[in-house]
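Chemist: Have a look at these structures, which come just after this line.
All of the numbers you see were taken from the coordinates with simple rules; none came from a lab. None of these values were measured; they are calculated from a predicted model. Cβ atoms are built from the backbone, for glycine too; each structure is taken alone.
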Structure 1
Amino acid sequence: MPLAALGLVLASCVLHAFWNLLFKQARDKLAFTALFLSAAPVLYLPLFILASRHAAMPRMGWLCVLGTALAYLGYFVGLARAYSDGDLSIAYPISRGSGPALAALWGVLLLGERPSILGGIGIALIIGGIALIYRPVGGANSQSNASGVATSSAVRAAFFTGLMISFYTLIDKVGVGPLHITPGFYIYLTYTGSALLVIPWVIRKQGAAALRAEWKSNRWRVIAVAALNPLSYLLYLIALSLPTTPIAYMAPLRSFSVVFAVALGAIFLKEGGGWNRVAAGAVMVAGLTVISIRG
């Protein structure tokens, strides 16, 4: 696996965990979603203009943009629900873990990718580490959020978010891979498309007053997430566009952001976790090492 791809994905992990921390701290998470999706195309318009000068969009590329925009609708709505009902250090690992596991499966079944034995072991270690982080949800507190752990609705929403992750990961691999669409150009179109879907949905569900109230109380977080959210995924798409970066490795590798998210949840949100999350982080580091060196 190219070291450049590894560095890009790790940088993406840090930024991704941080914007999720900011998202978790929002007051009205659906309204917050609509606001940062509105701001992102404005902030990244110069990048789009620059990227569009040398970009080509095949007919199938527009289908990829539409497919990812629809997956983003489910992703952002599911994530907002998961964070409304559960901890960052629980909802984030479930969504980021189930997504790569399914994406690796789609890569094998639909794209004909064949991970090596060691690569498969690395994937299994990362998924196993995420499972360790998930373990507390299965205990006595699984149906209660009194201690801030999780509720069954948060777990369902997180798994649904993971399913959406697997869909857009597969679609985007086709878009920036075989179709050779410029990543910056592609991601701008997908985010703009998702904004056009999410914003009317949120206004219809909660009203424009909810957007105004959230902007008044959280405008700087909105702007920060609008900047960091696309940037974190742009770095990942650039890594995907490099040669010899199969989706079966890249998607689970990106789940290393779970370690950062758990740390941020513990430091800034005072979330617990116990030694099982420390062990989970060690298992995921082992999986990362196997994939990056021998995968």
Structure 2
Amino acid sequence: MIKVLVTGAAGFIPSSLIDGLLSKRNYEVIGVDNFLTGQRSNLTALTNRKFKFIRADVNDYKDILPVFLSHSFDYVFHYAAVVGVKRTLQNPLLVLRDIEGFKNILSLSKSTSVKRVFFSSSSEVYGEPFELPQNETTTPLNSRLPYAIVKNVGEAFLRSYQLEHSLDYTIFRFFNTYGPRQSSDFVMTRFIKSALRDMPLKIYGDGLQTRTFCFIQDNIDATISCIDNSNTINQVINIGSEHEITIAELARVIISIIGSKSKIVYLPALGEGDMTRRCPDNARMKEILQRPLCDLETGIRLLTRHLERD
């Protein structure tokens, strides 16, 4: 059996990752979380005999040390983080604590002979785009936001540990991922929930800012495939769709698909953190997946059906 540690296990993406790993016959998974933002209800794997959950804070060395000493991990997916631009702007010192988590995870992974660490970075590291699509190797990283800076620090730690200790890594720069279990803090889920209740869809600014939206299954299939793909070792990979859409158009599409009576309401623009455009060069992701990505309309319908059942 291949033993994997997933940090931030009760979050939207990591809990989905755990389910994806457990669907394979040869993986055993340990999940850790301190429930700062994660939800125990996301841990549907608790009944699976190949999964064990441990409540622990990766930013506290004394908390996470016994987890590594009690298990011999082949791979670590380090996804634990204070998530969300707004939350991290409101709690800048809290997000800085995640740097301790990088130190702990990498030090313990090196000491216990982990084969590779997979890290959830973010499209936020690109800041305002100098080029589109945003490429892993040519696009400058220019964000000044605390959340993005900390993610960039995490990437630097991984490169340094690889150079000094030969600890391999793969960095995932996640662009907007959506699907079941996603918090209403994020635009896709918030819009769909509002539209299902015929409530206003609230947009910050003029709504002309663009995003791309990646359905969760595409994210999970791509990231798990990287485990056995030697071409992803010590590489950075954008994980996201390449199809740009304005936030205003996204609202109109959701209202149309659902047949909602919701109106679009425009609020004052956010002070900072709401980038004007975001679109990945996802050629590497598509090469890894070897299949088409889920289109936006299909993904919205899948998530809508899930939210209707809640």
Structure 3
Amino acid sequence: MTLFHLMHNRAATALMELCARAGRVLPDVRGRGRMALALSSMLMKAGANPVVEGRMASGHRMRLDCRVPSHCWAFFSGRYDDDKIAVLLSLLRPGGIALDVGANIGFYTVLLAIRAKAIGSRVVAVEPVASNAEWLRYNLALNGCMGVAEVLELALGNKLGEAEIVLAEDFLAGGVVGNATIGSRFYGPQFSRATVQLDTLDRIWRSKPRIDIIKLDIEGYETDFLEGGRETIAAHRPVLLIEVNPWHPSALDRGIHSETAIPSLLPERYFFAEVRSNDIVQIHNLSECGWIDIMAIPEERRQEIEFIRRPS
């Protein structure tokens, strides 16, 4: 690479970082996400480095890959599921564990670890994709949180063994990190695959500390995790944040109907709710939800949920 090209690439990178800093203070207007994607794509074509470190709105830092749309939006906005994370942070108690299943590069894990460090708790992050797990550890270290966090490089399901995992759309777009799912016939030969270790929550969590909260986002295999963790969840009765996507290819491929399967796999006396911008709204029928993240909350913690509701 010539000196001219090196200087050109550095200028494009600096401009992208400048635009991102400006974007974090702009109002949340319609089309802002599309503008961020278009701008970052243009600057990366001009030579900007897609791998960046950005300061998020909560004050922590994250290494991101702007070839991945969700990372690009986080870099330009400084935000990622802030309302949902805030609720989980309020429900982590001293001495308890926050379990992040499908941790990816740590959007949830890092903030949970910062909170855990402050109140005397711990975080366990589960991430089977090697490149994601590497970035997850980097982001934890970047924020001084490795001392309160453990990263398990495996997948949690309903059996012990190995599984083929598909490196999904984010990787196909050129990213080195991103979403992945256990193999499905819906993903063609253009998608790379890897073999990962598969275990169950019930087997790995024997005689371990109390789990207060679980964030669960494993691309259509959430019901497998719940099936493999029924004893542990019944014993610890954590609050769960679960991605529900009835149209995910992995769920469709196996004939899983999440709106009926999820309630049947949880212990008695749990209710469901959705985190919205100004409130936590109870849901009585998951079939009405569509593709959202839902909270599964034990009845004995209902008062905590009422306490953290915000006025509209």
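Chemist: Assign the value 1.0, calculated as distance in nm of label points 7 Å out along Cα→Cβ at positions 168 and 240, to the correct structure from 1, 2, 3. Let's see the in-between values first.
Modeler: On the way: 1: 1.0; 2: 2.7; 3: 1.8.
Computed on structure 1.
Chemist: Out of 1, 2, 3, which one gives 43 for relative contact order in percent (Cα under 8 Å, 6 or more apart) as computed from the coordinates?
Modeler: 1
Chemist: Distance in nm of label points 7 Å out along Cα→Cβ at positions 48 and 224 was computed and gave 3.7; which structure, 1, 2, 3, did it come from?
Modeler: On the way: 1: 2.5; 2: 0.7; 3: 3.7.
The structure behind it is 3.
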